[in-house]
Structure P
Amino acid sequence: MKKVLVTGSEGFIGSHLVEHLVKKNYRVKAFVLYNSLSNIGWLNSLDKNILKKIEIYFGDIRDLKNLSKSFNGVEYVFHLAALIGIPYSYTSPKSYIDTNIIGTYNILECCLNYKIQKLITTSTSEVYGSALKIPIDENHKLQAQSPYSATKIGADKLTESYIKSFGLKAIIVRPFNTYGPRQSTRAIIPTIITQALKTNIIEIGSIYPKREFNYVLDVCSAFEKIIKNNKLIGQEVNVCSGKSISIVDLIKLISKIMGKNITIKRKKNRERPKNSEVNNLVGSNKKLLKNIKYKNTTSLNQGLKKTIEWFSDKKNINKYRLDEYSI
């Protein structure tokens, strides 16, 4: 039974990954950003029988000394902790550098010092920018079209340097858009659903960009299969389905599932700067499928139904602040 460390464990994907790993009989240490209230984020929503099997460690990935203590006895590391909101990266790029680049440097140093068997660093499809070819494979040019994507590119390249310079056994995983229960309303699917639960008018930014969407439990399954695979060590790999949908068609699909007649209202403050917008993000999953037995078991229609059902539950929706646009 492997002992694993998950950073960013209290977040959307992180909490689902922790839950998945416990169910797969891993011994899980969950690294949670320190806060004065000892709040463990979405981990608190897990079943008590799962939660009692998790070792919680409070800290900050920007603090190398503090971080290193959490690595004791760990064999695998899933590094998910990051600042992820693209709009906020225009406002506070330095905070993204500190967390996404310096924080990743600290993770890499700890992995070397503690002789970690395998590391997954979580990248993003945003590192590819606007597609120069479709579908986007792992050899696509990296393009920094936002401060957020620039820091994720920096973290990827830093990881690559540790692989080549020090022989670190790491895999750079690039999930394309992930959705599901517990996701922030900064993301497109939750912001559409939560508005539609209140009104028939949806305030949105640009409706023409295309994105592919992967259900969070499928993504977690891919993460776990990837870290067990020796063929992918030292490489980058997309986690994606290869299918995309425009935002306007996504809104129509959600409105159909919810049985709502939705009117779209374009809002300038929800749009990215013109040269920062990524017009089409759809990935190639050939490398993923070649190396692991993986299949997206949840269709977009099925995943949206599950996500809508979760957000429709008052005990869940009440955990969100919905009176203003969250960046």
Structure Q
Amino acid sequence: MVLMFAVSVIGAGQWGVNYLRVFRELDDAKVKWCCDTDKGRLEKIKKFFPGVLLTIDYNDILKDKEVSAVCIATPATTHYKIVKECLEAGKDVLVEKPITINSEETVELIKLAEKSDRILMVGHIFLYHPAVEKLKELITKNELGKIYYLYSSRTGLGPIRADVNAMWDLAPHDISIFCYLLGTQPISVNATGVARLRDKIEDVVFLTLRFPNNTIGHIHVSWFDYKKIRKMVTVGSKKMAVFDDTETNEKLKIITATQPDERLHLTYDEFLRAIRYGDIYTPSIDLTEPLKLEISHFMECIKNRKQPKTDGYNGLQVVKILEAAQKSLMKNGALVKINKC
């Protein structure tokens, strides 16, 4: 007999609906409530998720003793208050990234979760992505050699947030991936950006992270770009890896590093044909939906009372990096040291 846990979702936006969908697909989860302040959204939830109780007040969920776990997919600036109240009500919590927008608040939530013996997990979804897991395996086995640098682009036309800038909205993904792959956190960061769509809310940001051993990571995030891009490149002394999450099947490609062709080319055609790309292969990767893997891990942590892979400390690491990057933004790209967790 499968032991079922009653879970509820607070926040019925695009990502909240995904949480509802995946929770409903699991045998060990019973979705009881969905909360959102937008009644129009709740009407849509009622149509597609019949049987789920609906409310505009998440206190209805907090007071329900049957609910053991809550998933929070609300705007980032609301996370601290809602997570705190859920933990105080005795609920295990899965909260979307970033866990908060303030490291002191994050520390408080971590201590509260530990004191109340509750699960606190952050939705750093890419640390559950099979392609990222495979890339981590290759780096650990030294398949790529010494990692020289990483760079990523996470761009598109919106959605535009009103509470945080594009960096706080999008960069947590790439920051968490970089730290996971390298097994360490950066020691400093500098960031530059501009606010074109809304006053004082940067819609495009460029970050450069400096890691130990002289490894650097560069991140480009934007809400105002002609194309949706979700690509990350890892360059090592032996091989390079390209992770493109917009690809349907070949999400990860490994490229053998080659020396440039330095022969003299007398025509433009010879010059173009002389560019060398290296051998490329695509490793076999499980194509299970990352969100399903993330939520399954959350349910496993609830059942076995174990620490999540992306726990509060993992969330704190990302918030501290973002705080330092925000200081750099305000100082026109000045280099800012990052305090260790």
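Computed from the coordinates by the stated procedures, all read-outs in this text should not be read as laboratory data. Bear in mind the structure is a predicted one, so any value in this text is a computation, not a measurement. Cβ atoms are built from the backbone, for glycine too; each structure is taken alone.
Summary table below
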item	result
Parent structure of the calculated result 30, 23, 19, given that semi-axes √(5λ) of the Cα gyration tensor in Å is the read-out and P, Q the choices	P
Label whose coordinates, when log10 I(q)/I(0) by the Debye sum over Cα atoms at q = 0.11, 0.12, 0.21 Å⁻¹, for residues 28-171 alone is calculated, return -0.47, -0.55, -1.32 (choices P, Q)	P
If FRET efficiency 1/(1 + (r/R0)^6) of positions 164 and 308 (r between Cβ atoms, R0 = 41 Å, to 0.05) is computed and equals 0.35, the structure in P, Q	P
Structures P, Q, by distance in nm of label points 7 Å out along Cα→Cβ at positions 20 and 68: label with the highest value	P
If Rg/Rh (Cα atoms, Kirkwood Rh), for residues 12-107 alone is computed and equals 0.98, the structure in P, Q	P
Comparison of P, Q by distance in nm of label points 7 Å out along Cα→Cβ at positions 36 and 252 - largest value held by	P
